[in-house]
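Below, each structure is written out as structure tokens.
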Structure I
Amino acid sequence: MRAKRFKSKVDAWLVVVLVAAMAVQLIVTVHVLYAGQDAVAGAVAVVALLLVYLLIGLTLKRTWYEVDDRQLRIVCGIFRWTIPLADIDGVESTRSPLSSPALSLDRLRIRYRGKRSILVSPADRGRFVAALGLDPAAVGR
């Protein structure tokens, strides 16, 4: 089977929070640069600004889930997970706010290898669950 890619669902409030964090970082950087007291502090502030913008931008641009006939591959910014489909024990609906490769609180908890789990938020939950080889009706909302 050719790999199927599923984009993450994105909650608007999360985008607002991330953009606000970027704005605060920009304000702090500008303040440090215009205070002009320490060149090292200014350089650190600029590097921190660039890193924050890069990480947030990559997370928003590169969060997806890919399923082929053997594995689930999860990509979120600079992070990656690979889970063999044979290791998946089940999927359940959740709204857990725990940190995860998901840009929405409308999430699925994928249980695998006994006690391990990961939270994802595919925009098309039904097709995603079906691609995993599970019954979408069993997951519910």
Structure II
Amino acid sequence: MKSILLQTVVRILLPPALVYAAYILFRGHNLPGGGFCAGLITAAAIVLQYVARERREVEENTPFRPDLFIPIGLALAAATGLGAMVLAYPFLTSAVAHAELPVLGGLEWSSALFFDLGVYFVVTGVALSILLAIEE
């Protein structure tokens, strides 16, 4: 039987860890962080769920399969790079757009975010797949 204290602590830590991973992902192209760091943080938070609870219980309550993250991430990263080539730019050339939002103010979006999102999915999927394979 797993520890009730550990289950409670992990249940409390999961949402802030995922929010922090999202923060690292979105700030990542211009500052330290990005898809790789955010993917590792997410994988660590989910692995803590497996440590605290039974594997069957976690898999029943998880709406995704980690092994599907890998091809989704690869496709997204490749599509980001190929999208620039379709527009006659070199592979992985980044485009930038600016928007003014009422509450947030000025917001800058870069196509590199989609590449980072692809990296995020790949790293999360690979890390979870490896750690769960070791756990078996």
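Side notes on the structure shown:
- Structures I, II, by distance in nm of label points 7 Å out along Cα→Cβ at positions 18 and 42: label with the highest value: I
- For 2.7 (distance in nm of label points 7 Å out along Cα→Cβ at positions 26 and 58, calculated) the corresponding structure among I, II: II
- Here the criterion is distance in nm of label points 7 Å out along Cα→Cβ at positions 82 and 114, and among I, II the highest value is seen for I.
- When helix-only ellipticity at 222 nm (-39500 (n - 2.57) for each DSSP H run of 4 or more, over all residues; to 500) is computed across structures I, II, the figure -13500 traces back to I.
- Computed 25 for relative contact order in percent (Cα under 8 Å, 6 or more apart) - originating structure among I, II: I
Since every read-out is calculated from the coordinates, none of them should be taken as a lab result. Computed from a predicted structure; not experimentally measured. Cβ atoms are built from the backbone, for glycine too; each structure is taken alone.
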